[in-house]
Structure formats: C-alpha cells, structure tokens
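No lab work stands behind these numbers, since they all come straight from the coordinates. No experiment lies behind these values; they were computed from the predicted model shown. Cβ atoms are built from the backbone, for glycine too; each structure is taken alone.
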Structure 1
Amino acid sequence: MKNVDNNELNELSELFKIFSNTTRLAIMNSLYEKEKCVLDIANELSMTHSAISHQLSLLKKNRLIKSRRDGKTVYYSLLDSHVLTIIEQGLIHIREK
C-alpha cells in the first residue's frame with residue numbers, strides 16, 4: 001500500500017471491524033440479490049427486529065448499505081458494488097488452499 005496515511009489506516013481498520021461480525025455479514029449476504037425490509041431480514045435470519053435494526057444502523061453509518069422509504073416501510077440494499085467486491089475477495093482468500 002503506497003501513500004496511505006495514518007488516518008486512512010484507522011478508517012480502514014474501522015471498516016474491517018464492521019466486517020468482523022457474523023450477523024452483519026449475514027445481513028449483507030441477505031441483501032446481495034435484492035433490497036429487503038427489516039422484517040424480511042429478521043425472518044430470514046431468525047432474529048428479532050430490534051437486533052437487525054441495530055446492525056443495519058451500524059452498516060448504514062459505515063456506508064455499506066443504503067435505505068429508501070416506501071410509505072411506512074424502509075428498504076435496505078448494499079450501497080454499491082465495492083461492498084460486494086470486498087466480500088467476494090474475502091471469500092476467494094479463505095477458500096484458497
């Protein structure tokens with residue numbers, strides 16, 4: 001890594017911390033193909049609405065997901081292709097033997 005300052009290293013470290021949680025990874029995996037509301041994600045992962053909402057808040061704060069409102073329902077999706085690339089590259093790395 002060239003021309004990386006300490007601030008960028010700290011931000012990168014914080015980003016990787018977000019990826020270190022199985023629940024957050026499961027949520028991002030759930031959002032891989034299409035956007036979903038909290039209830040859909042909670043049902044899919046057999047978790048409470050509250051637990052999913054908390055993790056969604058962290059993911060959104062760290063710019064990994066985005067949301068859109070349709071009436072009273074909020075739908076979540078991956079922010080962009082970079083998020084998917086990070087996950088896919090991690091999977092390639094751990095699957096190498």
Structure 2
Amino acid sequence: MATRQSVETFLQRCEDTIRTSKEQMTVARKQEHYNITEYTNAMEQLEDCANDLAHLALSCNGQQREQLHRMRLQLQQIQNDMTLDENLLNEYH
C-alpha cells in the first residue's frame with residue numbers, strides 16, 4: 001500500500017512537471033519557436049510522470065487512485081497540448 005506521503009510527494013512532482021511544461025509552451029507560443037532541448041525534456045518528464053503514476057496506482061487505495069486518475073488526465077492534456085504545439089511550430093519552419 002502506498003503511503004499518503006508518497007502519493008502527496010508524487011502529486012507535487014507531477015504539478016511541478018506540469019508547471020515547467022506550461023512555461024515551455026508559453027515561451028514557444030510567444031516566440032513562435034522553442035528551445036528543442038528544454039521542450040523535449042519537459043515532454044519526457046511528463047511521460048516519466050505518467051509511467052510512474054501507472055506503477056504507483058497499483059499499490060494505492062481507492063481514494064488515492066482517484067487522485068492519481070485526475071492527475072493522469074492533467075498530464076495527458078498537457079502532453080496533447082505540447083504535441084499539437086510542436087507540430088504547429090514544425091510546420092512554420
């Protein structure tokens with residue numbers, strides 16, 4: 001069983017990753033280009049969080065799984081947004 005603290009720590013990590021990813025999208029949108037390394041790193045961090053979330057959910061109780069499910073939806077949304085932005089930015093170049 002996952003401890004409450006481990007779930008809270010993980011959720012904080014996810015929130016930090018989402019914040020960083022949103023910052024990268026904002027920079028890319030304002031400048032109509034993006035720093036490929038930082039943008040790619042942010043996307044990789046999102047993927048790592050999503051993978052870790054799936055593993056953590058296996059050892060959680062129902063309430064914790066619900067929290068992780070909501071976080072998974074947020075991670076997927078930002079991943080989708082970044083992928084769409086990346087495709088649009090690549091079309092311009």
Can you spot which of 1, 2 the value 39 was calculated from, given it is relative contact order in percent (Cα under 8 Å, 6 or more apart)? 2
Comparing distance in nm of label points 7 Å out along Cα→Cβ at positions 40 and 56 across 1, 2, which structure shows the greatest value? 2
Parent structure of the calculated result -31000, given that helix-only ellipticity at 222 nm (-39500 (n - 2.57) for each DSSP H run of 4 or more, over all residues; to 500) is the read-out and 1, 2 the choices: 2
P(r) over Cα pairs in 5 Å bins from 0, in percent gets 2, 14, 24, 20, 14, 10, 7, 4, 2, 0 when computed on, of labels 1, 2, structure 2
